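Just below sit the structures, each encoded as structure tokens.
Please treat every number below as a calculation from the coordinates, not as lab data. What you see is a predicted model; the values in this text were computed from it and never measured. Cβ atoms are built from the backbone, for glycine too; each structure is taken alone.
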Structure I
Amino acid sequence: MFQRYEGTAWEKRFLPRLTSKQIHELPKEHALVILPIGAVEQHGPHLPVFTDTLIGEATLTQTLEQVKSDKEIWVLPPIPYGKSNEHIGLPGTMSLSANTLHGIIMDLAKSVQASGFRRLLLFNTHGGNVDLLNTVAREIRIDTGLMVFYLMPGSLNDVTDIISPAEMEYGIHGGDYETSIVLSVKPDWVQMELAPDEVPDMSRYQFLTLEGKIRFAWKMADISASGVAGNASVANVGKGEIIQSRVANVLSEALEELCDFEITDVRKKGREADVG
């Protein structure tokens with residue numbers, strides 16, 4: 001069972017548990033600082049509004065058990081609030097504006113750089129943050145010189161054998177995928193008897209999609225009456241355990257790779273670049 005602030009992630013890799021002196025003395029040449037970013041927002045009648053932040057914490061807790069002990073990977077406290085204005089008006093949604101969230105992330109990145117670190121990962125578990133993070137990551141790179149990475153852990157995971165094609169395409173909020181994960185980490189926080197099945201109907205469109213090809217701007221009330229986009233009724237603990245195990249296996253390797261990344265190695269040098 002997932003417990004907050006237990007395990008390697010929080011006992012050995014939680015940066016704020018160290019003193020200022022200890023942080024000053026950390027080896028930083030290959031260190032990676034992780035800033036988790038989630039959300040507090042409605043997830044239908046069956047899931048807690050803390051779902052996105054909870055999933056991020058649980059994923060890092062499991063992943064960092066598998067990372068090699070010699071890798072300098074440090075976790076900051078999660079930002080529990082995100083840009084969630086697509087859910088405003090639905091009870092429990094606590095949203096930051098794009099400008100506010102951008103400013104918070106930028107200020108923290110500058111603090112990471114001022115503490116002597118060189119690498120920052122924006123570890124995001126809320127879809128509504130994605131476009132903003134694409135922008136702020138580059139701004140951080142320009143303003144601070146940090147090497148900046150950003151990802152949603154689900155992007156590393158292949159679950160097509162356990163999640164239906166329709167759910168993979170349209171189950172973007174509170175559906176089978178997220179409900180199964182929460183069932184596997186905090187089952188008492190899920191009210192499965194209320195789990196809805198509400199998949200947005202995009203079958204008549206060839207190019208328009210919710211998150212692919214050609215997008216259209218939407219708020220949750222435009223696409224769902226229940227606050228869910230997906231079929232939560234088919235979720236179960238077993239799927240969630242598989243999803244989390246697969247993510248942790250891949251993500252642990254990915255984090256190790258980020259520690260070894262040097263942006264100066266990407267660009268070709270000298271005559272080879274001239275020829276290319």
Structure II
Amino acid sequence: MEHKSRGRIEGRTAIVTGSTYGIGEAIAKVLAGEGAISIITGRTEEEGERVAEEIRSNGGAAEYHYLDVTDEERVEELMRAVYERYGRIDILVNNAGISGPNKPIHEYTREEWERVFDVNVTGAFLCTKYAIPYLKKGGGGNIVYISSIYGIVGASDVPAYHATKAANRIMAKTGALFYAKDKVRVNSVHPGFIWTPMVEDFLEGQSSALGVPAEDLRAELDAQHPIGHIGEPEDIAYGVLYLVSDEAKFVTGSELIIDGGYTTR
């Protein structure tokens with residue numbers, strides 16, 4: 001999808017967690033395309049450098065930093081390093097997440113359950129905790145939590161993931177109340193089925209378990225959406241762009257559902 005920049009967030013510094021692929025990568029690219037300096041983070045250096053280089057080759061500003069969001073010391077280091085380099089942090093997108101095992105709740109081990117919460121909830125908490133002082137120093141900014149439609153409605157799969165996404169939804173609302181006086185807006189985005197490696201892996205797993213070709217499952221999934229197909233990462237990225245831009249100056253504590261109509265039924 002060709003994007004024509006209007007410089008809606010020119011010169012702002014945006015940290016996007018888990019931005020080495022998928023939705024996070026698309027967010028980092030769209031924000032950079034609108035003038036932000038995109039800080040690419042994740043645990044895969046090769047992929048992170050690829051994303052940063054692709055942004056730079058298109059005339060944008062980006063750099064990659066290694067980040068495991070569960071490592072509190074590293075999170076603190078990253079926020080300090082970005083602030084010291086650019087003199088500001090304007091945007092934090094809490095996107096990093098894992099899906100965890102796809103099995104009933106009673107079959108989870110405690111370690112499996114806690115691992116998903118450690119990344120998806122505690123990781124987002126740590127990034128928010130260490131970004132907030134810099135956002136406040138700069139006179140305000142934006143935090144966006146990437147939740148899910150399954151932070152709003154239920155489904156009989158990956159239960160730990162869904163529970164964490166519900167937590168992300170309320171973390172955004174709570175943050176919106178705490179930090180409104182500091183001119184920090186906090187919102188959540190709720191993707192439906194988006195064609196990412198996570199969804200592709202999910203369909204492959206279902207294909208193996210059910211003995212049904214993955215392309216047939218993809219067609220079934222497309223048909224479940226009133227709009228006729230599942231989404232693309234850029235569909236989520238443009239929603240994030242709106243929330244962190246000045247056009248959304250009156251929007252905080254909200255939840256933006258981007259799901260092709262999936263949850264309207």
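Of structures I, II, which gives -11500 when helix-only ellipticity at 222 nm (-39500 (n - 2.57) for each DSSP H run of 4 or more, over all residues; to 500) is computed from the coordinates? The read-out comes from structure I.
Structures I, II were compared on relative contact order in percent (Cα under 8 Å, 6 or more apart), and the highest value belongs to I. Across the set I, II, volume of the Cα convex hull per residue in Å³, for residues 141-252 alone reaches its highest value in structure I.
Taking distance in nm of label points 7 Å out along Cα→Cβ at positions 61 and 85 as the criterion, the largest value within structures I, II is that of I. I have 16.0 for mean count of other Cβ atoms within 10 Å over residues 109-116, calculated from one of the structures I, II. Which structure is it? The correct label is I. Kindly point out which one of I, II the value 3.7 was derived from, the read-out being distance in nm of label points 7 Å out along Cα→Cβ at positions 101 and 229. That value comes from structure II.
Here Cα extents along the principal axes in Å was calculated and came to 54, 42, 37; which of the structures I, II was it taken from? For Cα extents along the principal axes in Å, the value 54, 42, 37 is produced by structure II.
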